[in-house]
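See the structures that follow.
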Structure 1
């Protein structure tokens with residue numbers, strides 16, 4: 001029981017941090033925000049899946065992937081394909097030249113549903129595909145890169161190139177993927193209208209619970225022997241290799257886990273927002289996802305969630321207030337974090353917040369003791 005407490009919750013301090021985040025996400029936000037704002041926070045939390053994966057992959061494993069949008073987008077597209085097929089029943093598409101297929105296919109003179117779309121009529125298959133398709137691609141990339149000892153900046157450049165290639169491929173195959181517009185007009189999930197406020201609220205809670213599940217899984221991995229090996233590989237990879245460990249296999253594993261987390265986030269994003277497009281797959285969104293982890297603290301799973309919330313809120317605020325400057329502000333934020341706050345919000349809390357809180361409680365404790373002694377001394 002004690003081992004489970006330490007590995008899943010991270011001991012007393014980890015349990016308190018998790019409880020505070022849970023109270024904020026599951027109580028404060030739902031009670032304080034209307035349905036529209038709560039749905040926006042749900043969208044921010046879907047990005048937090050990617051940030052949590054990057055903490056494992058980059059913070060502990062030393063693998064800086066600048067292409068996590070690939071897996072986020074693939075998970076989102078798998079879910080969008082199921083939702084689009086459900087919205088494209090013959091009755092709803094009877095005005096098309098070919099009823100029963102997605103509208104963008106009809107516009108591009110496609111008269112039959114492509115073969116690779118057919119399995120997405122099944123919700124069970126879709127749930128498996130959300131995980132397995134991105135993980136399979138991550139496995140191929142990992143085998144190709146890590147078995148050949150390609151790492152550091154070269155790996156980052158390769159992931160950027162793959163993100164760009166996938167974006168071009170999605171946009172170019174407009175009749176099969178929806179092109180630059182993506183897959184839109186998603187209405188129901190197994191007959192349940194996902195556009196209503198009540199549905200969006202329920203999906204918010206599902207999203208939050210899945211996120212906490214990923215955090216607990218991440219803590220379990222980091223508290224195991226694998227977690228210690230990841231940190232050792234990050235700091236002294238050659239020494240770990242000479243000790244007889246297969247470094248490439250460990251890197252592939254954590255890269256695939258990060259891909260799975262990103263894919264779940266992409267699927268939940270599609271459900272909450274109602275569309276998926278190639279704008280979430282390319283280089284720019286992938287770099288933004290790294291910023292989420294950097295701002296929150298690339299060594300903190302909980303910090304990654306706070307980073308995703310803070311940066312996305314700032315992005316929304318600045319894009320509404322300063323639409324021509326927000327990209328520069330985002331870039332400046334990343335530079336400031338890298339140069340002056342390398343451990344992000346979590347590092348600030350460790351170095352300043354926690355000592356201040358400890359001194360505050362010590363001061364109060366000392367005052368209470370003095371008062372108690374004074375009262376005891378009174379006749």
Structure 2
């Protein structure tokens with residue numbers, strides 16, 4: 001069992017963004033690979049998790065790299081399809097692939113995830129088919145997938161709302177007796193995902209209160225991509241997210257969100273502790289959103305191209321490729337095979353999206369409640385009558 005160290009809380013001085021290096025996560029940040037892919041020496045911050053990284057095999061590293069590349073290609077296709085009028089909206093994860101793949105791969109099958117609406121990489125790791133994601137944003141499906149089959153909740157558009165759902169579910173796991181039994185096939189935990197902007201929501205803070213008091217088997221995973229739509233960190237909080245966990249009575253960790261090895265190690269340790277009954281952990285993945293908040297956003301209105309270029313040098317795929325190459329774990333033939341697979345994935349999702357059948361209009365009234373509901377049934381009948389009126393009008 002990896003013991004997660006406590007981190008002393010200190011009050012940070014507010015410095016205007018133009019006067020600080022926003023790529024610097026500070027000495028507390030857990031990191032194993034630098035921007036060029038060089039494996040770093042042990043530090044006080046990464047030592048508690050070093051054994052987890054060192055236990056990974058070369059095949060594990062290649063598999064993680066493959067996930068990073070395929071998730072990025074899926075994201076790129078989603079963005080392109082929206083621009084071509086095939087999707088209603090697309091929230092890009094560009095730049096955050098390592099945070100999501102590292103966290104998703106650390107989960108066991110019996111764990112349950114509660115995403116926001118950008119967690120395509122976690123969805124990939126949990127077995128959600130790309131077509132299911134596209135169906136949701138194309139508006140041809142009520143949800144996209146079955147949460148009970150894949151232990152992955154539906155996307156949550158209301159900011160922070162999923163945090164309370166996750167905390168309640170984790171408390172339910174306690175009462176079901178699937179925490180702290182010592183059975184690795186049975187013990188389970190919950191992961192809740194949100195962004196730095198979500199930490200300002202009341203739901204987020206309420207969930208931390210309940211999680212701390214109940215000692216819930218919960219890992220709160222905050223992807224600090226530096227921008228809550230158009231608001232930078234220094235306008236969102238004075239104490240960084242990972243330090244705020246101390247005030248609720250449990251550990252907080254800041255990890256390099258562009259280092260997939262570090263994210264995996266930190267998340268695995270936190271999940272192991274949660275499953276064993278040691279309570280919640282808050283992880284802040286220090287990363288960056290290279291693209292727009294969603295396809296309805298224009299980031300050039302609130303941030304500079306120079307800032308984006310600085311963060312692009314810390315690209316998670318470039319970093320992992322550098323690590324594999326320096327270690328001799330992968331060669332050009334391997335990278336080429338992954339690129340070919342990405343091309344095949346692109347064709348697959350594009351074809352699937354463009355050939356999705358249109359749902360019947362009345363389907364919006366179905367599956368709202370478990371049992372038939374008189375108000376919904378009445379509204380459905382009124383809607384169908386209204387639609388039928390157009391057909392009558394057109395026949396005249």
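No value in this document is a laboratory result; all are computed from the given coordinates. Computed from a prediction, not measured in an experiment: that's the story for all the values here. Cβ atoms are built from the backbone, for glycine too; each structure is taken alone.
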Practice problem: Using helix-only ellipticity at 222 nm (-39500 (n - 2.57) for each DSSP H run of 4 or more, over all residues; to 500) as the calculated read-out, with -14000 as its value, let me know the right label among 1, 2. | Solution: 2
Practice problem: Kindly point out which one of 1, 2 the value 23.3, 97 was derived from, the read-out being Rg and Dmax of the Cα atoms in Å. | Solution: 1
Exercise. For structures 1, 2, calculate mean count of other Cβ atoms within 10 Å over residues 56-63 and state which one comes out highest.
Key: 1
Quiz item: Ranked by percent of Cα pairs over 28 Å apart, for residues 104-295 alone, which of 1, 2 sits at the highest value?
Solution: 1
Practice problem: Looking at relative contact order in percent (Cα under 8 Å, 6 or more apart), point out which structure of 1, 2 has the largest value. | Solution: 1
Practice problem: Determine which structure produced the value 23, 20, 12 for semi-axes √(5λ) of the Cα gyration tensor in Å, for residues 248-343 alone, calculated from the coordinates; the candidates are 1, 2. | Solution: 1
